[in-house]
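K.L.:
What follows is a set of structures to go through.
What follows draws every value from the coordinates through simple rules; no lab data is involved. Remember, it's a predicted structure, so these values are computed and weren't measured experimentally. Cβ atoms are built from the backbone, for glycine too; each structure is taken alone.
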Structure I
Amino acid sequence: MNLYSLIFLLTIASFTPGPNNLLASYSGLNFGFKRTLPLIHGVALGWGSLLILLCAGLIIIFQKYNFLQLYLKIFGSIFLLYMSYKIAINSSLDNQKSTNPITFTKMFFFQYINPKGVLMSVVIISSFIDINSNYLYDAIILILLGILFAYSSIISWCLFGSLIRKFLNNKNKIKIFNYCMSLALAGCVIMIWKV
């Protein structure tokens, strides 16, 4: 396994804008870091569990039945549009009264229909794990690094959202930010269908 190439690919896959990162920024801004912890754990552990299942043999099914990618796009797109709507209608500055629509469970299971996450998982596993050489060792390294990078990126995007809160100090600014995040999330759906 080429560790440097794997780290480079994980960095690009994890830190570039995508559904998980946009949702983390939104939640960090609207609810703060502490109330975004369920989202953070849901993404990292959900993606880690996806990597485990793919390494355990599920990747063969994805490679054999390409039509599954279409189902992932459909369900992932529906979920993203739903979350986009929920973000757009939230404009409350009162953290105590507004509820975070993004829960641990939603984010954990979203990783299984997140087209970006699933596609990157399949590409990474196919590229860096050789079934005939050090399979278990390489799989363990890949999974651990995948979870580490997932935590790092989600925390970074959440902190970005939390830090810019002091500049978005009224309801109209929060509304504009939420609309931008909502549009960016809906834009992810367009990007998914162009791939």
Structure II
Amino acid sequence: MILKTEMAVHHLQINKKKGLKYQINTQGELDEFEEENITLGLSWLEKTKLDYTKYTFWKKAHKKHFFDVWSWAGEIRDEQLNNPYFVEPGSISNELSKLEKDMSTWIEFNSYKPKEFLARFHLRLITIHPFFNGNGRITRILTEYIAEKNNWAIPTWGQNFSNKPKIRRQKYIEALDNARQEREIKSIINFMFS
């Protein structure tokens, strides 16, 4: 337990140098600050009329949800993260542009049923991983927003495991990894709507 706390404090000290706006010593404190900011972001999201298919919108949404915690909120990361699936920093803008164009095509030609559309968007954006932090949360928020705007079923994100958050997170990561490795979308659809 002490080791986990020490690691969290060390992680926060590193992140502080990367733009954390407050003196925060635990992951719990960070989560609390972020949750307050996310509430403000969700309020903005309810009122905005911006086009959700544009990557400028995704960046603005990230900024609105994290601006009061991280100085770099809404900015594309410029560092490689320790995950082989995440896009390298120099390719992020290009990959966001590709996703934007693909979404327009999916909509124009009605390429996918709603659940698959949402799963493909979610998988692509979380794999691009455009920001230093908050990618999972903002991607899930945007996925739900797209569903709501189109009157589609809202993802439940493994609701069957809601009373077991560690297992729920593990199932989520397994579904993403399986979708990436097997180049199929079924596993992430199953998790998103379970």
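K.L.:
A value of 46 was computed for relative contact order in percent (Cα under 8 Å, 6 or more apart); which of I, II is the source structure?
P.N.:
I
K.L.:
With helix-only ellipticity at 222 nm (-39500 (n - 2.57) for each DSSP H run of 4 or more, over all residues; to 500) coming out at -26500, pick the structure among I, II it was computed from.
P.N.:
I
K.L.:
Among I, II, considering only distance in nm of label points 7 Å out along Cα→Cβ at positions 83 and 99, which has the greatest calculated value?
P.N.:
The structure with the largest value is I.
K.L.:
Which of I, II yields 0.80 for FRET efficiency 1/(1 + (r/R0)^6) of positions 43 and 131 (r between Cβ atoms, R0 = 25 Å, to 0.05), as computed? The partial results should precede the final answer.
P.N.:
Numbers: I: 0.35; II: 0.80.
So the calculation was done on II.
K.L.:
Can you say which of I, II returns -0.34, -0.43, -1.16 when log10 I(q)/I(0) by the Debye sum over Cα atoms at q = 0.09, 0.10, 0.16 Å⁻¹ is computed?
P.N.:
Going label by label, the one that fits is II.
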